[in-house]
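There are structures below to look over.
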Structure I
């Protein structure tokens, strides 16, 4: 019975890979900031626009891999009384439920 419950929670939980996108984006953003700061300290050193665009694109990809529950809630709050808000409500509820299920798995030690 416990096994079935754990399988059920696992199937509804936020996938582990979805949990890393925001963190990866923040790490890459921090690395970019550090790189720009280092270049600022060195005369004659620069980053090309192409290099900067590549970094920004990678960071955006990491952030867009999974939209956090907080952002889903914010989006729902913006469109709450408009047409199409039901879809945004469902997305926010699903994000919250996935997060809660992932939390339960972590607490149970079954990542």
Structure II
């Protein structure tokens, strides 16, 4: 049993590598879970600020429609088709919401 323990102990030392202080610090920083979660929290906060700021800007919408109908030509109705087109644009801007949007931006 002792030779087996001695073998594993020697194998451990043989496979070990020397690490400098800088390598140890870098390894710790790369693998620390709290730093990773803080980094993702910072990204989420930045996105929240962008979303809150976009609520201050106007929203613009476009729409369009083309409808064409063909009818068989008759003696009563000489036109063989009808055509209708429509287009629309809408712009929406909040004028006053009780300061809710500004407070959301401050909280973000």
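Out of I, II, which one gives 1.00 for FRET efficiency 1/(1 + (r/R0)^6) of positions 32 and 64 (r between Cβ atoms, R0 = 35 Å, to 0.05) as computed from the coordinates? So the calculation was done on I.
Calculating relative contact order in percent (Cα under 8 Å, 6 or more apart) for structures I, II picks out I as the one with the greatest value. Taking helix-only ellipticity at 222 nm (-39500 (n - 2.57) for each DSSP H run of 4 or more, over all residues; to 500) from the coordinates of each of I, II, which one would give -26500? Matching structure: I. When semi-axes √(5λ) of the Cα gyration tensor in Å is computed across structures I, II, the figure 72, 30, 10 traces back to II. Comparing distance in nm of label points 7 Å out along Cα→Cβ at positions 48 and 80 across structures I, II, the highest value is found for II.
Set I, II, criterion distance in nm of label points 7 Å out along Cα→Cβ at positions 72 and 96: the highest-scoring structure is II. One of I, II was used to calculate distance in nm of label points 7 Å out along Cα→Cβ at positions 24 and 88, giving 2.7; which? It must be structure I, since only it matches.
Read-outs throughout are calculated quantities, based only on the coordinates presented, and are distinct from any laboratory measurement. From a predicted model like this one, the values you see are computed outputs, not experimental measurements. Cβ atoms are built from the backbone, for glycine too; each structure is taken alone.
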